[in-house]
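Structures for review follow.
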Structure 1
Amino acid sequence: MKCPRCLNTDRRYFYKGSRGWYCRRCISFGRIMLEEDSSPAVLSPVTSGSEEYVLKYPLTPYQKEVSHQCALAAGEQDVLINAVCGAGKTELILESAAKMLAQKKKVCFAIPRRQVVLELSARLQACFPNAAVTAVCGGHTDVTDGDLIVCTTHQLYRYYRAFDLLILDEPDAFPFRGNPVLHGIAETACRGTKIYLTATPDETMRRKVKNGSLLELKLNRRPHGHPVPEPRIITAPSVILLAVLLRWLKERDTPRMVFVPTIREAELMAAFLRLFLPCGCVTSKKENRDAVIAAFRRQKSGVLVATTVMERGVTVPGADICVFHADHSVFDEASLIQMAGRAGRTFKKPDGDVLFLQMSRSTLTDRCRRRIQEVNACAV
């Protein structure tokens with residue numbers, strides 16, 4: 001017994017109702033009967049000329065090499081692009097997407113976060129002006145067809161065996177990481193090959209690279225050629241850390257992002273900082289977070305307190321980064337690397353500042369800094 005949508009084989013999740021057997025593990029996406037034939041999703045043919053794409057700036061020689069190698073493999077085998085934060089991962093897959101579109105094959109870009117779906121779909125539409133680029137996420141589900149579909153990983157349930165190329169951005173991130181339902185739905189949505197994009201591949205991906213079932217392409221350089229900023233680590237009691245944070249915020253005339261481990265701490269931190277300077281707050285519970293992020297990006301300075309909801313996929317030009325309580329159990333090595341990777345991403349400000357504030361010595365923050373140092377050493 002196997003669920004045709006999430007690939008579950010655990011009999012504890014199967015239930016026999018009046019219409020037959022169905023899977024309860026993925027019931028939140030609607031009931032699917034095991035006895036019914038699952039037909040591929042019906043989508044419109046790919047538009048002629050949709051493969052033509054433009055770039056606002058040329059790729060570096062290193063980006064060109066990774067992009068070309070990925071395009072050669074696209075449609076033939078699964079690929080992992082292991083690239084540092086800010087390396088331009090989106091640009092690296094344009095050639096692969098164009099190759100598949102030229103063959104009249106369907107392409108999907110799946111992303112964990114809704115706000116990144118909307119941003120990326122606009123970027124891809126600018127790159128592929130002749131293609132129908134469709135964003136599918138919460139609040140944007142009236143139109144679900146297009147030449148190139150950009151969706152949250154949750155929305156993949158709509159596309160059973162629909163895509164010849166499925167590009168999974170940050171597959172090691174919440175909510176995709178460790179979620180067998182979303183993993184199964186991604187597998188059944190793809191009838192061809194997959195491209196994984198991340199700076200922090202998990203153990204599953206590393207095993208696949210080792211056994212040869214996944215081609216790994218590495219890029220340890222950002223386009224501007226500067227290294228990824230290494231975090232400075234300060235260990236002290238919480239009261240002293242607050243004083244250090246305030247001094248750091250006041251001495252810098254740049255956009256500053258302060259990451260904290262929990263929603264409650266984000267609200268308290270934002271309320272505290274507003275006593276001294278203007279401050280925004282972004283968490284998964286904030287309904288207006290898209291507007292807050294957009295307003296913060298328009299500023300040349302300012303402070304934004306955020307949880308890990310902002311750790312990936314969101315670029316704030318020229319931002320400096322602080323992780324408060326970096327030793328908290330909520331954070332792992334991947335999330336710390338991703339948060340540090342928000343700094344130094346632009347040509348105008350390639351050398352951002354990253355500060356980790358912690359109450360106790362942490363092997364996690366030490367490993368994060370060591371990992372960034374290793375990546376920078378490989379880029380030399």
Structure 2
Amino acid sequence: MAQRLKTDWLLFATVLVMVSFGVLMLYSASSIMAQLRYGSTWHFVIRQAAWAAAAVVVMMTLKRTHYRRFQNPAVAFTAISISLLLLAVVYVIDTAHHRWLRLGPLGFQPSELAKPALIIFLAFFVTWRARAINNARYTLVPAALAVGLVILAVIVADLGTAVVLGATAAIVFFVAGLEWRYCAIAGAVASVGVCLFIVTSPYRLARVVKFFDPQFKIVNKFDPQGRVKAQLEKSLTTRDTNYQLQQSQIAVGAGGPAGLGLMNGRQKLLYLPEAHTDFIYAVVSEELGLLGSGGLLLGFFIIFWRGWRATLRMPDDFGRYLALGVTAVVVVQGLINISVVLGMMPTKGIPLPMISSGGSSLLSTLASLGILMNVAEHAG
């Protein structure tokens with residue numbers, strides 16, 4: 001007799017509520033700018049709603065697809081290969097930003113596709129090599145090459161997403177039993193790589209320096225002529241400076257316990273750049289206060305809880321690592337975005353999952369959560 005599966009209704013309802021809440025907050029955050037730029041307050045909302053409808057269909061399809069169908073070398077290696085191919089194509093086609101593949105009015109970021117592709121690959125590979133997870137020649141080197149290629153292809157244009165992918169891979173391998181010495185080596189290599197890409201990108205270096213040394217006091221001690229300061233400031237535009245972070249913190253502080261009321265936020269009135277994308281959490285905090293921002297954090301906590309619960313309860317390794325990978329991607333990205341908004345990290349372009357404007361991010365997130373929902377149904 002076939003096992004009767006039970007939907008994790010708490011996880012399912014939380015995701016739908018967060019997507020709906022995201023569309024609502026997107027209208028509040030973007031309506032004025034949309035009117036000025038495009039002549040319609042609904043411009044971004046209509047696009048997001050269309051992406052949301054498609055993403056929910058994909059999520060439901062994957063929710064009903066048995067997760068073990070992905071436990072196939074053809075699926076795992078094809079997913080990672082297509083991801084790498086698209087990342088290479090976008091590097092050539094989008095010469096300005098290396099991010100977007102466009103087909104008429106539609107645009108897609110291949111770096112978002114890399115998230116579910118890497119999750120499936122990691123779950124398959126770690127399950128396949130579970131008994132020899134610490135074998136350097138046959139496990140760690142091939143894994144480092146595959147994961148490293150994806151992260152390297154992403155980090156060229158999107159450091160934030162690359163950090164999320166790297167953190168996810170690290171979490172999966174650590175839980176799978178990777179020895180501490182290999183964790184230390186991987187951490188050291190990753191740290192050197194991130195520092196290298198920051199130092200070799202003037203605008204990234206300027207962001208980091210201005211975050212830790214806003215007035216260039218430390219820099220001026222080593223460079224009294226001011227040449228370093230001049231070079232760093234030359235690479236910055238207004239939106240790259242701490243101005244955006246300062247406006248975000250003003251919005252968060254102005255919200256208080258209950259907020260100013262939906263649609264009543266002031267910082268989104270052209271004071272806070274990217275209010276509808278990377279800094280939408282600031283709008284939530286200003287308009288809905290601690291209650292609204294806390295409620296959003298609760299949503300991510302529920303996803304973490306149900307994902308971790310599924311990870312612990314899964315009877316097989318592949319399902320366990322799928323659940324862990326999806327949970328890590330969504331929660332880590334959410335925490336990084338919120339940390340940036342609160343001034344705990346330097347600014348970086350990374351959306352808040354299910355809330356920020358962005359069809360590619362929404363589609364990738366809901367596709368991943370659809371897989372998690374199916375795994376949760378088999379978790380018992």
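Computed from the coordinates by the stated procedures, all read-outs in this text should not be read as laboratory data. None of the values given here were measured: they were computed from a predicted structure. Cβ atoms are built from the backbone, for glycine too; each structure is taken alone.
Points to keep in mind about this one:
- Structure (1, 2) behind the derived value 12.1 of mean count of other Cβ atoms within 10 Å over residues 212-219: 2
- Given -9500 for helix-only ellipticity at 222 nm (-39500 (n - 2.57) for each DSSP H run of 4 or more, over all residues; to 500), calculated: source structure among 1, 2: 1
- In terms of FRET efficiency 1/(1 + (r/R0)^6) of positions 100 and 180 (r between Cβ atoms, R0 = 30 Å, to 0.05), the structure with the greatest value among 1, 2 is 1.
- Structure responsible for 1.4, with distance in nm of label points 7 Å out along Cα→Cβ at positions 76 and 324 calculated and labels 1, 2 on offer: 2
- Per relative contact order in percent (Cα under 8 Å, 6 or more apart), the highest-valued of structures 1, 2: 2
- Of the structures 1, 2, the one that 3.5 was derived from, the read-out being distance in nm of label points 7 Å out along Cα→Cβ at positions 12 and 252: 2
- Computed over structures 1, 2, FRET efficiency 1/(1 + (r/R0)^6) of positions 164 and 244 (r between Cβ atoms, R0 = 35 Å, to 0.05) reaches its largest value in 2.
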